[in-house]
Structure I
Amino acid sequence: MNHKDFVAIILGSDENAYGNVRLIHETYQIRPLLVCTRLLIPTRHSNLFDLIQIDRFDQEDVFPGALLSILENHASSNKKLIVIPCSDYYAGMLSRHYGKFNGLIANHFLSDRLLETLDTKDKFYELCDRFGLDYPKTLVCEPNEREHALERMEFQFPIVVKPENSNAYEYLHCYFEGKKKVFFFNNREDYLAMISNMNTSGYNGKLIIQEFIPGGDSAMRVINSYSDDSGNVKMMCLGQPVLEEYAPNTLGNYAAIISRSDMDIYEKVRAFLEKIGYVGFSNIDMKFDSRTGKYMMFEINPRLGRSSLFVRGAGLNMISALISQVVNGEDIDCKYGQATALWTNVPRMVLKRYVTDPALSIEIDKLYKQKKVIRSLWYIKDLNVKRIISVSRYFFGHINNYRRYYFNKEQALFVDQDRSER
């Protein structure tokens, strides 16, 4: 079987979707199908894919039938159909409805039961306890407990508060004043003010309330991996975020990542994924706790991250790991990211201004000089005039976003806390 014996179907239209489209074009010189409700800026004016837009495609009552129709239209005895979800809700719907696609999808996804366990933080942290992974002190709050949840809190301010899944459809499509992906609070009053606004929105999901692990953006870590249909990890890459985004709707998304290597955490996470029978792509967020020297697990997302092209900067290709196994039937040894490179979604001047660690600033400058820098949306083979204008506005718009929204998380939280205790 050669590399053109498959059709790749990408679900979504964000940076993650464009990164996967770009990888497929770079690696196999073919045009995937991009299926979405509407084109977002990262995929607008691109010549790399064939577009299928379906109204309400991201909703449960439309998705199964619409995707089945696409699969049937492209089914062929000599081509395998590969489906790559680029959001949590698409990944979730693939797991829940997989049996409805009549075996037309060649790759596999998590079982609905395992996905629910990973998506439900209290169940996920039970798994962490069972398999020896560390995580922050956590309180899971039901919708009817929001006002009184802090009475059960067994840790101190500052705290981090977030919806159980900030990428879930219900949270993405609810609206209230001050809405963010992640909230940071020093006191009960500010928390309750946010809850008062949230309760007007109709959002009925759980909230996660956690202790704040000391450290700024560069204390975060992310691992992207691919596990084959037997649950064996075949590729894994570690990254150190050096800057996150700060606009309310994207707060906590990674803005720049340096690829790293750490065999201890590789082996620990690999053992965990294989023991629980994980299948497919994963995106794992964690934070290094300088007080204990431990990596504190936050969550596992059942798809590649929007910043997953940092893996390509490290010399690995997650899409090729999938295609090698599913299409070509190859059984490869696990490959770990070892090389150092910079992935960035923001201009260099933003990194110069807002990456405050001197050692990281020096390293970033060095990587620019060595031309070891990759940007998801700037692909030399896809730069027509309309796309250059669109991507440039989006890319350089980050400058104003940081001017307006940036704050030093650790300094703001702990300085305010010190003042309140005087």
Structure II
Amino acid sequence: MGPLQGVKIIDLTTVLMGPYATQTLGDYGADVIKIETFDGDVTRLIGPTRHPGMGPVFLNTNRSKRSICLDLKKDAGRDALLRLIAASDVLVYNVRPQAMERLRLGYGVVAAVNPRLIYAGVFGFGQDGPYAAKPAYDDLIQGATALPALMAQTGDGVPRYVPNALVDRIVGLTAVGAICASLVHRDRTGRGQRLDIPMFETMAGFVMGDHMGGLTYEPPLDRGGYARHLSRDRRPYKTSDGYICVIVYNDKQWENFFRATGRDDLRGDPKFATFAGRAVNIDTVYAELARIFQSRTTAEWSDLLSRADVPVMPMHDLESMLQDPHLVATKFFPVVDHPTEGAIRTMKVSATWSDTPAEPARLAPRLGEHGEKILGEVGFSADEIAALVRDGVTKTASLQD
């Protein structure tokens, strides 16, 4: 009984940004109905698989959902979707709004069917600017919001994308918050509304919140950028036998560090002695730390800094993260039995609630797995469903919930 128990969501999203948002809402207790084409979400094809159409990206972004196939280009498919929408609380889509209009599923049409509906679009750009109709992908938005340029400043001068679908996931989580806030407003007023969550504007604020710097002022005081984040030695530190992640940040932590390492010389150096001094000389400070950490092993540093109450963590790779003692103790990566895929490793819901605990309602569905049941819930008879199958409007899977 998660906190969103009783909320029904129509998920018209594909790939990652929208599906990640709707998976989170499903994990929180909402009933999420994923509308798929006959080919299914393309992420079904990404990565190693045991069975076609059940790749790891799909499995890890589409749990807590039910799947139905509908051909929305056919009138009967669109009409079936509108019947589902009439009984739902939220519709989430991540194509451009112009595409929704072409499908005759724009906000005006949908709101007429269900005035209480939250109509949430996650797409590239705000609709009041010249980029309104442009396509958008994670890599493009990373580039347009300066992330590769910032990466170049901290490395070898070559711009690179962050090796993670950072934009998709950040915008997806932004959508979760916006949808939940809209549901609160709807429950207070009885009115639904259209909700746009643009990637470009969301990430512009996300990045520039750190890096606006002197550009905050008019006229500017500098060219922007947060010096500590851009220091070349702000990275995992090389030890004598590996790497370690350490941050010595506030005055108390620095005092503990001086004491633990016996570096009284740094305690008296104005570049190291105060927060203000360190901020102005951050490149010098981080370069000196990089030299210091090469003097001991990773294990020695981890023990020493932990006892000194200086923040320290291991630098994991993807495999070693699965064995992290904290994540093992909290059972963050449970191995569960999927109905068709067998034993798979999944991830816990990270947030916890004292009264309404949330956990995945079901594992990721096969394509069209729940179609007949979903249609039956909004009044389609067995004969009507059979006709939709015959006419190529929907298709069913052999495994039913």
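Quick notes
- Given 2.1 for distance in nm of label points 7 Å out along Cα→Cβ at positions 290 and 354, calculated: source structure among I, II: I
- Distance in nm of label points 7 Å out along Cα→Cβ at positions 82 and 130 - structure with the largest value, from I, II: II
- Answer label among I, II for the case where distance in nm of label points 7 Å out along Cα→Cβ at positions 210 and 234, calculated from the coordinates, equals 0.6: II
- Here relative contact order in percent (Cα under 8 Å, 6 or more apart) is compared for structures I, II. The highest value is that of II.
- When Cα Rg over 2.2 N^0.38 Å is calculated for each of structures I, II, structure II gives the greatest result.
- FRET efficiency 1/(1 + (r/R0)^6) of positions 282 and 346 (r between Cβ atoms, R0 = 35 Å, to 0.05) derived as 0.30 - corresponding label from I, II: II
- In this comparison of I, II, the computed figure 24.0 for mean count of other Cβ atoms within 10 Å over residues 58-65 is attributed to II.
Only the coordinates and a few stated rules stand behind these numbers; no lab work does. Note that this is a predicted model, so its numbers are computed, not measured. Cβ atoms are built from the backbone, for glycine too; each structure is taken alone.
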